[in-house]
1. Computing helix-only ellipticity at 222 nm (-39500 (n - 2.57) for each DSSP H run of 4 or more, over all residues; to 500) gives -24500 for which of I, II?
2. The value 12.4 for mean count of other Cβ atoms within 10 Å over residues 7-14 was derived from one model only; which of I, II is it?
3. Looking at structures I, II, which one was mean count of other Cβ atoms within 10 Å over residues 15-22 calculated from, given that it came out as 15.6?
4. Hey, Rg/Rh (Cα atoms, Kirkwood Rh) derived from one of I, II reads 1.11; which structure?
Structure I
Amino acid sequence: MPLKTTRFDAAEFLTNTDFQTELLTDAFETGDATYIAVALGVVARARGMTDVSRQAGVTREALYKALSKDGDPRLSTLIGVIKALGLRLSIHTEATPLS
C-alpha cells in the first residue's frame, strides 16, 4: 500500500508573531535573497495573503509569484510587504566598512 502524504505549509503553524519574527530574522541574517522572499511569503500567508497584497499594493497572484522560491520580487514589493506586515527594517554595522 502506498504511503499517503499531506502537503506541509509552514504558514499554517507560524501563527505567533514571535515565531514569524524569528523566521524573518534568520532569513535576513543569511543574506540569501530566495530565503528572504520565501520567508516573507510564509509570514504573508500566515497573516492572510489577500490583506497583505492589498496593503502592499500588488495583486495576490503577483505576490504569491514574487514571494516564491522562483520569484524575484522588486524592492518596492519587498518594502510594501514589510510595511503591510507591520515590520521595520534596520541596518547595523557588522564588520569594518569598506574603505
Structure II
Amino acid sequence: MEISEEELGEITRMAAAAYTPKQVCFAMGYSKEPFIEAMKDEDSAICAAYFKGFYSSELTIRESIYQLARNGSSPAQTLAMKNFDELRKTIRKDGITKEEI
C-alpha cells in the first residue's frame, strides 16, 4: 500500500489522539484489508507512523503521571508503581534479564 508522507503524518496525528487503526482507516478513506495488513507488518511505514503517534501520547501522559507521583499524589504513585511492576514482569518474560530488578 503506497502512502504519502503527508498521509503518514495524519496517521501519526490520529493515533496520538487514540483513534484505533480501523477508525484511522475509515476516516482516511482507505480500503480496510490493505490497511489492516500494513498495520500487522511491523516494518511497514503505516505501522511505524501509527505507533509513533500512539506512543508519543502515551509518553506525555506517563510523564504527567510520574510528575504527579513525585509531587505526592497517592493515586498517581499507585499507578506508577503498577507500571513499574508490569515493566519488570515484561522484561523478565522477554528474557532480557533473569535477575530481580
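Read-outs: derived from the displayed coordinates by stated rules, not from any lab. Note that the structure is a prediction, hence the values are computed from the model and not measured. Cβ atoms are built from the backbone, for glycine too; each structure is taken alone.
1. II
2. For mean count of other Cβ atoms within 10 Å over residues 7-14, the value 12.4 is produced by structure I.
3. II
4. II
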